[in-house]
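Following are the structures in question.
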Structure I
Amino acid sequence: MADGFLLRGGRVIDPGSGFDATADVLVVGGTVAAIETRAGRAGGGAACTVIECEGMIVTPGLVDPHVHLREPGAENKETIASGATAAIAGGFTSVCCMPNTTPAIDLPSTVEFVQLRAQAAQRARVFVAGAATVGRKGEQLAPMGAMAKVGAVAFTDDGDCVASAGMMGKVLAVCASLGKPFMQHCQDPTLTEGGQMNAGVVSVRLGLGGWPRVAEEVIIERDIRLNRVHQCHYHAQHLSSGGSVELIRRARREGQPVSAEVSPHHLLLTDEACDQYDPVMKVNPPLRTDDDIRLLIEGIVDGTITVLGTDHAPHTASEKSTDFASAPFGMIGVECALALYVKALIDTQAIEWPRLIAMMTIEPARLLRLEERGVGRLGTGLPADITVIDPQRRWKIDPASFKSRSRNCPFAGWSVKGGIQEVFVGGRRALAAGSLAPTDAESFGHPHAV
């Protein structure tokens, strides 16, 4: 029987250490046993399953800090198991699920429920972001300390903003005391009432309620001011406004612990995509304009935006088949995110592969304080969470083939480049030559005990 796996001859990129070279990676048990350049030749005489990786990119397992798994409460849209399986298909070995479930993830018992369901699924590692307020209603602090003790890695009321400045100050203070990041859904609800899409020429033409950029920007500016006292790691989720980028840039230049993420759809689609009243194009925050995309990409290029997150938000076909105004906000994308980022950032020569990989591995791992557990890193002695990418593979996005339970993907039919070839989670081969591998409970550890 083979003693492990030898990933031979790929371009190994580990942004956490700066390693970028053609090398062999030896996986034995649940860890990386050796990484050797071709002169060193890892593996020696070990009886390994050899996986030829010439022409491939071998990276730490991808990390998505922003997914909605819908369980408990909306298992018809997604379950923890189906979402974790979809993550593997997309190359993600670790994801962080949001607490806007029914009931909300605002108790230690609910955090543990998610962890146990993820452990049973034996797919991607699922980390939990707990709600900052009870029921995500913004009225009473949730027991964040108790949730942190059982493994919650971050806090957020995602899906809603913590609208009260007074409550926001309390949340930041508690997160700072716990050493946990707060991830804000930046939306002033008083400015978005009735909003369905970006406020602009297109919304006027379509007769749909406008959602102004300032609704995002004013929350970011308020929170940055509040956080000057608390110095919590403050993270702005799914930026859509070009104006938000400058706010984040200024705060980071001042040395504040502030970071931000952007999602694929806000880099590739504009409000013009809503022209046919297609509810699949309805997302929160809304699709903006070409100018916003330009400024978001500038923020990526200069290092203002450090994290890429999918905001994978599943909905049923019936929900997305109604009229635009009645349909829920949200798009899925965890299974095609890498290729979409390649299209938006690599093919346009905005950034190169090492930076893209950093934004999908070590940067989200640092945000969630998972770097010390080996998440987002690829090195000797670390857990063997590995993604192998075929950068030249061309394919067409077909939501009907997705492992997710939902199909509300705005990129159906798009021709893209960059495919997921192999995925290892804790040394277990979860994806083999592009196909899901069987699970094995004995070789997969607890989802938050990396």
Structure II
Amino acid sequence: MQTPQKPKPINHSLPRVCIIGAGCSGMTAAKALHEAGFPFDCFEKSDRVGGNWVFGNKNGMSAAYRGLFINTSKRRMEYSDFPMPDDFPDFPHHSQIASYFESYVDHFQFRHRITFHCGVEKAERRSDGIWKITLETGEIRFYDALMVANGHHWDPRWPEPAFPGEFQGLQIHAHAYVDNEMFRDKNVVIVGMGNSAMDIAVESGEVARRTFLAARRGAFVLPKYLFGKPLDQLATNPLIPWKIRQLGLQLAHRLVVGKMENYGLPKPDHRLGDAHPTISGRILDRITHGVVTPKPNLKLLCGDSVEFADGSIEKADVIVYCTGYKVTFPFFDQDFISAPENDLPLFRRVFRPGIPNLFFIGLLQPLGAIMPLAETQSLWVADYLRGEYALPSVIEMEADMSVERKRMYARYVPSKRHTMQVDFDDYLYDLKRERNKGERRARKQGIRLPVSPQANSL
């Protein structure tokens, strides 16, 4: 484990920065600024770091449930300079991930730079570019730059439109799920085919009378291990064209897992890799043992029963909607920054062209873990704010964004889930190249701060 470098003294000639959130993205942003000597404040609604990975988080925004284990391996999730402990399993429990985040903050000694129990009520950009930040306490502060790291797995998205009919039992979103005691001796319907749906269906199968898994569309279910290694550590070289990597994964999946239809699941309407994958080492086993029963999508709510799209009717006591999340920024005015249909175009998922002092950290959906990507994004922004990286022109950024979005929409299944998809290794590789280009632009232009420090004088 790397010995923490001594952070540079706070340099008040650098822009003063506000960070919203101290989850896995906000905390690594705080570390990057702390080590570079920036004057900054990081505001966190909860009493601790970790965000979504804190079970029972006091901010009410965590989707973690009691039995949650990660579905990306620890070596693909850890920060570059702070490995997860060797005694952690390949796929740790949420409590281990939360303790890892606490250790990260203490190891690099920047906990005192985070203000806990304090959310941001409103963020407004004045005509002079200064950010006016209103805290939940009513206090107002001013900043030269703003880093947004409020996460995108906390505002539940329910079925749109809602299923017709009435239901006498309990309906919850996966965000509210805590443990399977609520399912004991009941008939449970899980709606969805993502990671949460699979995990909750497995847990329901342990105690429920019957568990039905209602698929809105087909999906490829991938095991956590393939050929004795964590799946996400295979086919990772970005220099190998994606089509070749995709073909290798398709062949391996067909060989090891087989067709989804063989398990009673719907046939996916896309190729493996053209939609966000579903990772589960247990759901197919539960299905083949009759503990979980696959069904097509819900069609109608019938009081104490539900009707599925195939016309079958089953008694039901609980429905769990694993239908994803909305991307929202409650501190911004809707007409300033919003993500309708979960879509917010950004240059390399960080910069908003035309607003040179606003940055989004961790606002992407990788085929892998967010943490290392947020770490790299944070270092990139720190370089930019020091004047050591220069952005392309607005026209060039918008052209780059257009190409990126065309590729994304050409590859992925149209869905609100696929509006900010990136491939883990490809993203890091492309970002490294862009940072190198930007460093050359900065040297050519003459290194200068892109955001003038003004807030310190207010």
Structure III
Amino acid sequence: MSSNERLQTLIQRAERVVDDAMKRGADVAEVLARDGRELSVKVRLGERELVEEAGSSALGLRVMKEGRGAITYTSDVTDTGLSRVVADALELAALSEPDAEAAPPDPSDLMRDEPRDLELFDPTGAEIDGAQATEFALSGEQAARDFDPKITNSDGATYGRVWGASALVTSGGFRGAYQGTYQSLVVSPIADDADAKKRAGFYWDARRHVSAMADPKAVGEEAARRTLAKLGARKVPTCEVPVVFDPDAGRALLGLLFSCISGGAIYRRTSYLVGALGESIGSELIDIVDDPLLLRAPGSRPYDGEGLQSRRNVVVDGGVLRTYLLDTYSARKLGLSSTASAARGIAGRPSPSSTNFHLLPKDTPAASIVGEVGSGLYVTNMMGFGFNPTTGDFSRGAEGFWIRDGNKAEPVGEITVSANFKDLWRHIDAVGNDLDPKTGVACPTFRVSRMTVAGS
């Protein structure tokens, strides 16, 4: 079956269920139908540990009748299974509580144009088989093991490939379908430290198109470099210093910020940014966008989970909060308009989500950001869950390097970094030029002028 035939099959399946639900008395019916395949290969010490491939088809239905809604889903896409999912949804709707704000978007707001081709699907990537994936993983791990004699062990290398297609059909008149691919390689070497500790590190790459992936050997060598750089890590005395976050560590902070500007957190009043629209919440260097229209980007999509046309949203402009990210439900709760930010799964109702949520880069090289620090911390990794979105209080375990006279010096670990988000974003005084959009939440290197570092 060709790609276009597969998409047409999904649309026809979804249309059939919507029509059936409406004939049985639903006021509203929305169907998300999905089909996909996943491949995962893991090797360790040159041996294959796992080769796993699975395919799945599923369909989720949301109905509303007299203001009462329900959601059902099934992986049984036979005639019997599709009929049962409609009957179950209507039965459950009759038992639910009315919620007028849960109604779908106005039909006039739905996308009517042909979806834009965002180059999300790579036929070559979709056809990668177990043998090819194993070769990529073995090459990456071997490059790490050969890099230096201090690399004495390995936690393995994993290559994953995902192909997926989805169709959304609603009784409001929306019909749409698209497909995408995504592949990744992770290499995780282990080195012996002087105190007999094992230091584990990793490096990875992920893209929608195979041609854009880094060479497996380069991924393995970088994983080895990062692992060796951890040798001799120690604590530092508790202090308040400038802290530089590399892109991998920084995007964890950016993801937490999204959780505070999501419409659900705002109408539930579980965010420190409630009522902050139009206010300065960060440094003038902070420009954050959510852009689902970037070609080949991991979070891109032609329309949102309710059938609204995707659009670029400027979330923070020069440090000023311009918008929350909203689906139709949270927008109604707040008396605002949807930002076309709805996402939905097979078994859930729409909710706000980010797509390509990026802190935009500036012109400053990352090396210059470090070079301006006399004494401070360079963070490469964070762990733990120390964040309170209601108050903005943040504290997490961290590891990285001490900065001395503008250079990354000895590795450090077993420390925590902390600040309140109200201060953290305002105290950013440098943003780099090294944004790499290989993940949906991404940022360049940036520096916070002062944070508390707790160590020995």
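Values quoted throughout were computed directly from the atomic coordinates according to the rules given, and no laboratory measurement underlies them. Fair warning: this is a prediction, and the values are worked out from it, not measured in the lab. Cβ atoms are built from the backbone, for glycine too; each structure is taken alone.
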Given 2.3 for distance in nm of label points 7 Å out along Cα→Cβ at positions 335 and 367, calculated: source structure among I, II, III: I
Among I, II, III, structure where Cα extents along the principal axes in Å as derived comes to 66, 45, 44: I
When distance in nm of label points 7 Å out along Cα→Cβ at positions 103 and 215 is computed for each of I, II, III, the largest belongs to: III
Ranking I, II, III by distance in nm of label points 7 Å out along Cα→Cβ at positions 7 and 359, the structure that comes out highest: III
